[in-house]
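In structure tokens below, several structures.
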Structure 1
Amino acid sequence: MGVFEDIRLGLEQAIDYEKGKGTARKTTLSILPTDTFTSAEIKEIRRSTGLTQASFARYMGVCVKTVEAWEAGRNQPDGPSRRLLSITRSDPAFPVTSGIVSK
């Protein structure tokens, strides 16, 4: 089946669904909440990657002062940073294997 036929079939199925003639496939996902981290945990995650505060800040997409504040306990990472910290805690090689950091 060509691309045009795939598109035509998809549109026909969408029209049938809209008219109540058919069912749509549904997938239910469960998204885990983001973890929270102590200053010591953040420092340990950074150290496990072998990155300096400056390199870790670039990896995380924040400024060095932010990483310093996290590690000193003066500030807490937000949602996206917490998600990336969780991934990095699970896989300290992730910065390199993901291609974000090159050595």
Structure 2
Amino acid sequence: MFSHVVIFWTDPAQPNATEELIAGANHYLKPIPGVVQFHVGKMVTSPRPVVDQSYQVALNLIFPTKQAQDDYQVHPLHVEFVEKVFKRVCVKVLIYDFA
């Protein structure tokens, strides 16, 4: 298995950025072939100081192989998501990949 975790910071000047990002991920990314598990959602607050609460949205994808994730990165729907949604509503992104 290959995990691809993406942490998004949305543009505070855009009040609907979080909802637009989640809707865009569901629309563009969820149907891409090779995704074994798809989960996107809003940051959940926690009283624990070790929990990062500075971001707004996280995306957790699981692929059967690294190659499947590599194919996902160049898929036209992923490219469209980056251009039409991500670049418009986000100010920062951080990615964690692990196998």
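I have -17000 for helix-only ellipticity at 222 nm (-39500 (n - 2.57) for each DSSP H run of 4 or more, over all residues; to 500), calculated from one of the structures 1, 2. Which structure is it? Mind dumping the intermediate values first?
Details: 1: -17000; 2: -6000.
This value belongs to structure 1.
Also: Can you tell which of 1, 2 yields 17.8 when mean count of other Cβ atoms within 10 Å over residues 41-48 is derived from it? Don't skip to the answer; put the middle values down first.
Working: 1: 17.8; 2: 10.0.
The read-out comes from structure 1.
Which structure, out of 1, 2, was relative contact order in percent (Cα under 8 Å, 6 or more apart) calculated from, if the result is 51? Display every interim value, and only then the final one.
Numbers: 1: 24; 2: 51.
This figure was derived from 2.
As an exercise: Cα Rg over 2.2 N^0.38 Å, calculated from one structure in 1, 2, equals 1.07. Which structure is it?
Working: 1: 1.71; 2: 1.07.
Structure of origin is 2.
Bear in mind that the values in this text are calculations on the coordinates, not laboratory data. Quantities reported herein were computed from a predicted structural model and do not represent experimental measurements. Cβ atoms are built from the backbone, for glycine too; each structure is taken alone.
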